[in-house]
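Student: Below you'll find a set of structures to go through.
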Structure I
Amino acid sequence: MKTESIDVFPQITEWEEEITKGIRPSLFNLEGKTLDGMINSIHEERIRNFYKMAKLVAISDNVRRGREFSKAFFKNLELMISSVSDYTQIVDRLNLRLGWVDIKTGDSRALPVENKSIDGIVTSPPYSIALDYVSNDAHALRELGYNISGIREGFIGVRGKGQTRVDLYNEDMKLSLQEMFRVLKPKKYAVIVIGNATYLGQEVKTVEFTIDYAEKIGFKLVKNIDKIIFGLYNVMLKENILIFQKEVPK
């Protein structure tokens, strides 16, 4: 979001004034309709996406924290613009050359990528055994037009209950690790950030499972770094940064 917003940042700030003038007086009774109309009238996709994201965050604040939508929207919009402004200044000050980003929707269990074609992987699998991402983000998913029940089967870790849920999650992780190994070039690295979640009162040893299976299929664990995790104390206290190298068969 930040990377694609840099090139249109002046227009983003111009639209902030337009949206503020256009909808703030009537937000208390016409929030969704008026705001949607203003956002959908933005022709430039990158600017429109920026304001859609601000709206989604405000919806989340309203549903999860009970915050008034209009106040949450303008507060988050202010923070987002400030963040992009800081980012733009850093890029200019340090004369950074930003890389090219290509974001795709796909399935880590079946990557549309050629064998041995990737130089590096950095990923953090979902903690969906302990946190149901579909239910947790239902408000945002509905806003984006998704059918909640229809997409559940495609998510990792939210299918089944009890031990079946853990088993299905592990099988999905196996497929994902196999795909990482397949697409990675020899001697290159895969960094996986993952932790052991608590599910039904018991710790699920996902870290140990991941290390064990990754080594079985040909990865070498180069480093295991402990990292404190904030905000999920009810399900986990820390996570691990696992650095694997794809070994070359002897």
Structure II
Amino acid sequence: MRPQVVAHRGASHENAEHTLRAYKRAIEVGAEALECDVRLTADGHLVCVHDRNLRRTATTRGVISTMNLEELDELDFASWKNPWAEMDDEAPDLDPEEHKVLTLRKLLETVADSGRRVELAIETKHPTRYGGLVERRLVELLADFGWTGADSPARVMSFSLTALQRVQRMAPQIPKVMLIEKAHHWPVLRRTVGKDWIMGPGIGELRDHPGLGKHLRLADREIHVWTVNTAEDLQICLDLGVTAVISDKPAYMLELLGV
């Protein structure tokens, strides 16, 4: 059985990450799931942004957690991807609505309206000044969509064990993915994570420490791997029998898999 192809921050190789355009493109090319990072704004909205500050993706100063959604809504989250677009007569015009900050609610609405089952892999970012409020707001939002049961298309990921334990208490049926930053973390994690939690190692750790993959398989764990962008790395995942690959290039991964 082939792995599920998950679009990392949308189709982010060709589009600005975490924008509505990136996610719409991922759905268009057939991605079976969408990955996103979420942070909480000062006025309590979950937005799809990886970094805690705005320097890289909005080319301005500011920290997500100290700003209101209205303030973030005024910023351009796409031009950094192609800063020369305004000088290129053949560059496509950008739709401002598809390139401003994306709320998680809007992304969930997009998935719900996609016309097919598209799953979501939602990562909560820590540490954060709001602590467990991030997971509480996330579970409340998923509940609004009726997506907290066993058939939920959403799963929650984090490098924080505490964050996933919070989700486990609030919504035990939602799948959890324990992201693994370093191979040597596994001996500790194997004694503390939920028995049915999915493991999420990075491809670099699997490449550099082949024993990690073997240990995860021996533990009978489902494995979701990030970030897989080459044929060679995909083959590592296929040999290991992973159940999902998270990629900046979902169309390329689907092509390699013969889909």
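Just so you know, all these numbers are worked out from the coordinates, no wet-lab data involved. Just so we're clear, the structure is a prediction, and the values are computed from it rather than from any experiment. Cβ atoms are built from the backbone, for glycine too; each structure is taken alone.
Student: For which of the structures I, II does the calculation of relative contact order in percent (Cα under 8 Å, 6 or more apart) return 16?
Tutor: It must be structure I, since only it matches.
Student: Assign the value 5, 19, 27, 24, 13, 8, 3, 0, calculated as P(r) over Cα pairs in 5 Å bins from 0, in percent, for residues 110-157 alone, to the correct structure from I, II.
Tutor: Going label by label, the one that fits is II.
Student: Right, next: For Rg/Rh (Cα atoms, Kirkwood Rh), for residues 46-165 alone, which of I, II scores largest?
Tutor: Sorting by Rg/Rh (Cα atoms, Kirkwood Rh), for residues 46-165 alone in descending order puts I first.
Student: Supply the structure label, taken from I, II, corresponding to helix-only ellipticity at 222 nm (-39500 (n - 2.57) for each DSSP H run of 4 or more, over all residues; to 500) with the calculated value -16000.
Tutor: So the calculation was done on I.
Student: The value 0.05 for FRET efficiency 1/(1 + (r/R0)^6) of positions 14 and 118 (r between Cβ atoms, R0 = 25 Å, to 0.05) was derived from one model only; which of I, II is it?
Tutor: Attributed to the structure labelled I.
Student: Compute FRET efficiency 1/(1 + (r/R0)^6) of positions 70 and 174 (r between Cβ atoms, R0 = 30 Å, to 0.05) for each of I, II and report the one that scores greatest.
Tutor: II
Student: Let me ask you something else. Quick check on the output: 14.5 is mean count of other Cβ atoms within 10 Å over residues 126-133, derived from one of I, II. Which one produced it?
Tutor: The read-out comes from structure II.
Student: Let me ask something additional. So if we calculate FRET efficiency 1/(1 + (r/R0)^6) of positions 102 and 198 (r between Cβ atoms, R0 = 41 Å, to 0.05) for every structure here (I, II), which label has the highest result?
Tutor: If we compare FRET efficiency 1/(1 + (r/R0)^6) of positions 102 and 198 (r between Cβ atoms, R0 = 41 Å, to 0.05) over I, II, the biggest value is for II.
Student: Out of I, II, which structure matches 1.0 when distance in nm of label points 7 Å out along Cα→Cβ at positions 6 and 222 is calculated?
Tutor: Among I, II, the structure yielding 1.0 for distance in nm of label points 7 Å out along Cα→Cβ at positions 6 and 222 is II.
Student: So if we calculate percent of Cα pairs over 35 Å apart for every structure here (I, II), which label has the highest result?
Tutor: I
Student: Could you figure out which one of I, II the value 35, 27, 15 for Cα extents along the principal axes in Å, for residues 134-181 alone was computed from?
Tutor: Label of the originating structure: I.
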